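Pasting the structures in now, so scroll down.
Any read-out appearing in this document is the output of simple, stated calculations on the displayed coordinates, not a laboratory observation. Not measured: the values here are computed from a predicted model. Cβ atoms are built from the backbone, for glycine too; each structure is taken alone.
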Structure 1
Amino acid sequence: MDPIRIALVHHKQPENTLLQHGEQLAHLLFGAHSYCITAHNPEVLLFISGGSEQQAVSYCKKNNFPLLLAGSENNAFAAATEVLSYCHEKKNWAKRFSTEHPDAINEILEYIWVIRQLTALRSQSLGLIGDVSDWLVNSIVAPRRLEQVTGMKIKHFPWHTLPDPEKETCPENFLSAFTHAPFQSIYGSGSLYGLLKSHILAHQLAGVSVECFSLVKKKQITACLPLALLNAEGIPAACEGDMISLTGMMLIKAVTGHIPWMANIVMVHDNEVRFAHCTVPLNMPESQMITTHYETGMGTAVKGRLQQGNYTLVRFNSPLTQVFIAEAVTKAAPEIPEACRTQLVLELNKSEAQLLRDKPLGNHHLIFPGHYAHRLQKMAEVLNLATNFSS
């Protein structure tokens with residue numbers, strides 16, 4: 001982690017003793033970590049006296065995510081309170097911490113991590129290959145809103161602007177990833193993978209969402225295997241042209257390091273929810289086999305066996321104002337034939353299951369191993385998104 005950038009904020013013409021006290025306080029708080037005291041783009045504003053409000057505001061105007069840190073002495077906390085209220089009045093995000101709280105520094109470090117990762121997403125490009133599938137009536141994100149919230153931009157590539165995937169070659173790394181499948185059954189999917197990978201590199205796309213059903217109807221080629229491999233390679237790849245899911249995949253990858261599985265809700269029973277889809281990041285299941293695509297019976301799809309244990313479940317709404325976050329645990333259950341190939345049953349708490357049953361934000365949900373609600377809640381807070389944890 002790069003050094004934490006800290007600015008000492010104080011009244012005008014501070015005494016040397018006050019500045020020395022500020023440096024000692026910074027070392028006491030952050031000495032176990034790499035940090036520097038700087039006036040250039042500071043991440044943490046360490047208040048060491050009152051009368052520091054104007055100096056702090058000048059920093060806040062240049063920093064979208066200021067972290068305010070103050071103790072009770074020298075009217076420092078009072079000054080930080082005034083600046084915090086200023087930021088809120090201007091509808092700018094800011095967070096205040098007390099130097100006297102035992103968890104303050106750990107919380108600041110986690111916020112810095114989240115903020116840095118989200119900042120790194122800005123100006124990245126997401127590709128929409130084809131169009132958003134017409135059944136995704138509540139999963140369309142306005143490009144301007146996406147850029148406003150995340151800084152990411154959408155590049156749209158209709159299928160007719162891309163080469164014919166049937167005329168592409170199947171890369172060796174694709175065949176190596178699916179050695180357990182007959183060559184004849186996966187060659188078409190491999191050609192599509194080669195086309196998508198070349199397009200991603202040529203247009204410097206950070207992630208893609210692919211409208212796949214039109215391709216199945218015209219070419220009998222499915223995108224399930226290509227997307228599974230792209231996700232395993234670290235390139236977020238959603239299907240059905242779902243840009244809300246792709247946005248969530250990008251954000252989740254940024255703050256947790258995981259690329260999630262995009263899945264349908266099959267059914268909600270009490271506090272149990274069954275999910276299914278015909279693709280899954282290839283590095284997520286403990287085992288997998290290649291079969292046909294569920295809805296069409298054509299092409300190829302991934303039937304993965306996911307590990308039992310803890311998972312996190314996420315869904316963003318289409319206006320990018322709200323996100324559902326839940327931690328869950330798997331429940332062993334038999335697969336059902338009337339659903340997509342990869343399946344998973346999760347147990348949630350009853351209030352979260354009730355939200356999925358009565359007030360879902362959409363069908364496609366993002367699922368990945370581990371419990372990350374605490375970090376994702378910070379992500380939502382920084383992006384000014386309401387959550388199911390919000391009061």
Structure 2
Amino acid sequence: MSYFLVAQQASTIIGNTSADANGKYIYVGYDGPGLKDSVQIQDNKFEYSISIKEPINFYLSKDSNFYYSEKDIVTFYIEPGKIEFDFDFDDLSTVKIQGVKTETERQSLRASKIPLSNLIVENNTILSELYKNKETEKEAEQKKTLQTEINQYERISDSLKLELGKLSLAFAKSHPKSYLAPEQLYYALTRNGSSIYFDDIKSAFENLDDEIKNSPKSEELKLGIENFTKSQVGVPAPEFEMKDLNEEIVKLEDFRGKYVLLDFWASWCKPCLEDMPHIKELNQKYKSEGLEIIGISEDKNVQKWKDAIEKFELSAWRQFSIEQNQSSVKSDYFVNVIPIKILIDPNGKIIQRWRGGGEPNQLKLEQVLRELFK
């Protein structure tokens with residue numbers, strides 16, 4: 001039966017456990033982790049019912065704050081109908097769901113990603129250690145050597161994540177009727193370098209079963225494909241109008257005839273802040289030549305945004321708050337990680353886009369500007 005063409009139906013989750021768990025509580029979440037409800041274990045089991053139209057990601061936790069721990073929280077997909085399992089209250093990883101199509105697909109996909117995921121964890125462990133060493137290193141030459149190593153492992157990280165994206169794309173291609181397909185295509189779309197298989201993502205989306213393509217889960221993917229398309233190199237930059245730090249209303253079109261560098265950042269983003277000395281240099285060097293730098297912060301706390309501008313002396317170029325303006329500029333430019341820098345030519349066309357901070361992208365940006373203003 002189609003999930004999306006019917007009214008809401010009941011999904012009943014029954015967990016059987018041992019007598020020593022009686023009287024204890026299981027905390028329930030769905031549509032993302034976080035407390036939605038609680039249920040007490042009685043007669044060696046708990047039972048929870050929810051009305052749903054489609055498969056949803058469901059969370060069980062021993063902790064009402066949903067702090068992550070392998071033994072204290074578990075997530076799985078539920079569908080209309082009865083879902084029953086045995087589990088050990090002291091170890092929620094013992095929950096094994098069977099007979100739920102979407103969950104079976106998720107488990108299979110997850111297993112296929114384990115080798116790459118393990119490599120990413122290993123790579124991130126090395127990166128974390130390198131960053132710590134760089135932070136405490138006093139010698140300039142050794143800092144430079146460490147930064148070179150960091151750049152190398154960052155490239156490896158991006159490459160591995162892109163390979164994960166390819167696995168997600170392959171899954172969606174081979175499972176056009178799966179409820180997981182839209183989120184897997186969106187995952188593939190948000191990998192660094194996804195432009196190399198963007199046409200495949202669009203094709204896979206078009207080939208999804210109509211029920212899946214028209215499901216609520218596909219809305220984010222549709223918008224992502226649209227925003228990805230209109231924010232890539234070679235297309236007109238999406239227009240925006242916002243109030244800047246000084247309450248002046250500014251439009252992107254105000255800067256026709258100039259090169260514009262959009263810098264998406266936040267006060268809590270360490271790579272963003274590490275790039276700021278370089279941004280200052282570019283502003284001092286090229287502002288008089290016709291470069292307009294525009295900082296766009298995704299800080300939810302507007303005061304922290306203002307404090308960071310003052311602390312790091314970033315008011316020499318225009319600064320905007322997405323939160324303060326309630327602007328769609330982040331999604332319009334398909335910004336899903338920061339820092340991201342986007343260079344727009346005097347005619348309003350996007351000519352370069354860089355994802356991530358650090359020396360490699362700084363050098364690329366410097367080289368492009370040097371060529372433009374020579």
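Taking mean count of other Cβ atoms within 10 Å over residues 254-261 from the coordinates of each of 1, 2, which one would give 20.9? Comparing all candidates, it corresponds to 1. From which structure (1, 2) was helix-only ellipticity at 222 nm (-39500 (n - 2.57) for each DSSP H run of 4 or more, over all residues; to 500) calculated, if the value obtained is -13500? Working through the options, I get structure 2. Using FRET efficiency 1/(1 + (r/R0)^6) of positions 54 and 198 (r between Cβ atoms, R0 = 25 Å, to 0.05) as the calculated read-out, with 0.40 as its value, let me know the right label among 1, 2. For FRET efficiency 1/(1 + (r/R0)^6) of positions 54 and 198 (r between Cβ atoms, R0 = 25 Å, to 0.05), the value 0.40 is produced by structure 2. Work out the source of 1.02 here, i.e. which of 1, 2 gives that when Rg/Rh (Cα atoms, Kirkwood Rh) is computed. Going label by label, the one that fits is 2.
Across the set 1, 2, mean count of other Cβ atoms within 10 Å over residues 134-141 reaches its highest value in structure 1.
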